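Colleague: There are structures below to look over.
Values quoted throughout were computed directly from the atomic coordinates according to the rules given, and no laboratory measurement underlies them. In this text, all values refer to a predicted model and were calculated from it rather than measured experimentally. Cβ atoms are built from the backbone, for glycine too; each structure is taken alone.
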Structure I
Amino acid sequence: MNYDAIIIGAGACGLMCAAQAGLLGKKTLVLERNEKPGAKILISGGGRCNYTNLGTSVENFVSENPKFLNTVFSQWTVEDTIQFFENFGGIKPQEKTLGQLFPTTNKAKDIVATFTKLLFETGQDLWLNALVKAARKVESGYELSIERNGKEEVLQSKKVVFASGGLPVQKLGASDFALRVARQFELEIVQTAPALVPLTITGKDADWYASLSGNSVFARVYNDKISFEENILFTHWGLSGPAILQISSYWRAGETFTIDLLPKFKLEDVIKQERNSGGKRLVGQMLNDYFTKKMVDALGKFLPLDIKIASLSKADAKLIVETIHKFKVKPAGDKGYDKAEVMRGGISTSELNPKTLESKKNPGLYFGGEAVDITGWLGGYNFQWAWAAGFAIAQDI
């Protein structure tokens, strides 16, 4: 077959790219190493797929140059995403918290089915169990060496789209292939690391965190760069939960961040009110109004729980306020790529045309999705980037 483009990866970006190219009357071949398309889509949001976010803007992304997204998002908006899935998949959106949109069916497989149906209807080819092993520049464009059903094949195309994802999650077929090809073609790579990932605690405080395993607390987690108000989850190895995953994208090894365990209240005022009404309750009883018994007992490691509030010294009152509102955490590390939602870093945006995502140095070579130095927050932002990237590339194909 003579294809207008070969797309490597049947994830969010690759599927959207093939679908949009098909709608424009083009013929593409999608190569997917897994036995089914959309592996990461299918597990996202616990199988429910948070496919975009109403509040999407460049501020919701980590990158050396987030403004690069302005051009991409001007071509494909959140409204375009909503309309696309309604028109071609009959999927209506339902908003959960913080602008997150899910299909009303709550089924990620409906998102994937939208693409497989569209690819079939527009005559696109999708080869499964097709592992791309190498890419080379040749006179007619690019040559790909692939292994399919135990056989080696060579394919050629003027245009090749790398939508093969990043390093999370290996069991879903993730690899550094796009990054290796980018280096081969002398593209700059921004240092990569796991992002949206749980953080580990070791050393003297490890047992304290482990003792709270399973406890979830609504909190504000912040450092000097950013702040998030969502749940945190204590685990037997450290911290997880939405707020922790969010801050992990802005955390570097050796750094400390702060947790306000009671962001909706001012403990200083609570203590004052308790004192005004006699202060007969114990500190532990006061904290029981806001936390589980297990959490209060654990806080006893740092706080005088058995003192009457009327008897609190200024120093003790300050200690309680500081511990609850400014709880310092210095993680030992993170849980790695296999527990990360996405990869931070990747192919530098300076190497790509912001309108088409084509390599400036290598005409006909495109990069989209997770392999690029664009990392969204938790909550549908990474999908919106993937859809927009797939659309932008397809317009140039």
Structure II
Amino acid sequence: MKAKSIKGKTTAEIKSALNESMAESFLPTLAIVFLSVAQDRKAICNILDEAGISIFGSTTNGEFIDEETENGSVAILLLDIKKEYFRIHTAEFQNNNYRETSKSIATKAKDDFEKVAFLLAVSNAATDGEEVLLGLQEIAGEDVNAFGGAAGDDLAFDKTWVFSNGWENEHGMVCLVLDEEKVSVSGIATCGWKAMGTEKTVTKSEGNHVFTIDNEPALDITTKYGGLENITPENKDVLLELAANFPLQLQREKGDPVMRPGLVVDWSDHSFYTSGTVPQGSKIRFSLPPDWDVMEKVVKGVQKLKDMEMQEADALVIFSCAGRVLSFGPMMNAEIEGIRKVWNVPMTGMFSYAELGRMAGGNLEMHNLTTCTIALKEK
């Protein structure tokens, strides 16, 4: 499988880059498209559609094809994979039927291929990514390879979109189904945030609404350990810092902890809503502000994936949390460059609102402040 990455700031630049990439008898059949909500999605899709290229697409909070990250642009990974090796399915979530929708897609996938892997993107910040993953597992099995992310909108927190040929949706999912008997898929979700202090107990929660930790209001105990001051509804910067730098680490029986940053505060009782479920009675630890070690851990995790599972790859796809950019700023380029150098093959990536995948030794879950790297190799 041959792969090429292209990027551009305008529709004309993308059209020119596509034509140039195809000038040397390269005939891509699949495009993984990450673009800003400011771009003309339909125009970009029309260009690819006219070239006979299937589209897996998501809007972003930033995009890249190398270590130089962009905003407001388009980043595309072009693959010349055989059409009989993949399918693209799309669906809108009706009445928040996340699990039933993904089960339906997984059922179609299993009708096409004996062994399947999934690359997926979901839109709408309220979408329960864990339910989506559980639906895929219910049909395709506990060990299924499934990785992806939640669409972005340049951090406007308004509307996000997923799209394919002739279709887009602000509350749905797009799913690239791969025949794993023909295409090897290996991926890892890695966070790297260090924990501090002892384990604490979530003493009251409902779904992703965390009321108290060790019988103290969730916001109060988190900001106390983070050393933050002036925690008021008017101080938006402090709340952003809380989410990006002091997330909860939800402990698991196996695998690495899962990050659960507080995103929305209920000021009436100083509780907060996190990015995913935090069961009552579960154990958490607080996080230290990130440093270089966080990025090094991600790169080492990807290197281990190469050493243990996939020595060679044809292409890479990366979903990285927008919160990492808020935390690292320009240093984020170093992490992306480190990942790229592991295989040194064409890639594309996006900054997402959430990440979907499996940490080393863990379960399929929805993550935050995490980098999810997926390597593809045609057999």
Structure III
Amino acid sequence: MKVTVFGGWYSGRSGFECTGSLSEFATTGRAIGRLLSTLGHRLIITSNTERTLDSFVAEGFLKASADSSRPPSGSELTIVLFGPDQADTQYGEGSDAAFNELISQYGEFISFVTAPGRLRFSRHFAAIGECDAAIILGGADHTFLAGRVARVAQKIMVPLGGSGGAGRELLEEGLRLSRQQDGAHSRPTEARLRRLFAPWSEGVERVLRDILTETPVAIVHGRSPDWQSLRNMLDTVLSSDIHRYRPVLMNELEVDSEALPYKWERAGSMATAAIALITPDDVGALDGSSALSSRARQNVWLEVGWMWGRLGRSRLLLLVQGDVEVPSDLQGIEYHTYEGNLNECHGRIAAFLARLHQ
């Protein structure tokens, strides 16, 4: 998973007052960096100056990566730089001395990219476009805007409220959305969000770890009970301490009074990947033909198309039982066939899930 961070510690910033001390903020940032390294995630930062969350997270991340046994890849930490046409000259930031020392010491873990565009926020856009998740701590107006953009872009956005600032504002907003809307804007549950108001602790770290290791996978299915086997496979056999897969099924949502399309949108919006079981539940033929062929339920193809449009082809897997007819428009989506038991596709499913984290 690619994770970016936004924030900084400001004293006296109107509307975005940070709480605690800079020392506490720095300690939290380094702890977040160590956690990201431990989980094997990649880090994207857009600033390398004093008092920014980016610099403290990068410090913890680089030191933990260097202490690990894995060889450096040169792209574990990506630093997004200003482009040559950057016009916001009042924000022409250069690395501080401490960060220059980090780059010199741990350069084998670092790669650099240049953000297109002329404005300071271009770097934020570049990081959000590339990342899978964004962590927000402290910060002011630009941090708040970055969190809003990440939320609208349907990235996993984790605001931490323990240092006040934009992080707390975004966390409060996330709670309101979780109560008012359909869950599409807030993957963590309301109870989980409330824990993130506290200062950094083992409890907050545990919640952040859970969010960053959890991949919600929607299961699209018809009448076959094979969905139960897939659910169990995701929940137990294929999950680990580093990657956990949470099955998302429409029939397991708590609100039963909703219309089916609305309920499906809730379920589908919670997922970051989808596996569709294409099973022979119906038969059909061209008009005028008497040759019937096995087909999946119509709602299955509707949901597959919805997931394709929302997630893209790379995050959608079709598992086709027998000789069920697959529409020609879907030939470009990865699919595998099985005859009787879904375990026949165990290796294919595991490979698909592994690619989600590359």
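Colleague: Matching task: 2.4 is the computed value of distance in nm of label points 7 Å out along Cα→Cβ at positions 321 and 337. Pick the structure from I, II, III. Intermediate values should be presented prior to the final figure.
Modeller: On the way: I: 4.7; II: 2.4; III: 1.6.
Answer for the origin of the read-out: II.
Colleague: Still on this structure, please answer the following. If relative contact order in percent (Cα under 8 Å, 6 or more apart) comes out at 24 when worked out from the coordinates, which of I, II, III was used?
Modeller: Corresponding structure: I.
Colleague: Quick check: 33, 17, 14 is what I get for semi-axes √(5λ) of the Cα gyration tensor in Å, for residues 177-328 alone, calculated from one of I, II, III. Which structure matches?
Modeller: Derived from the structure labelled II.
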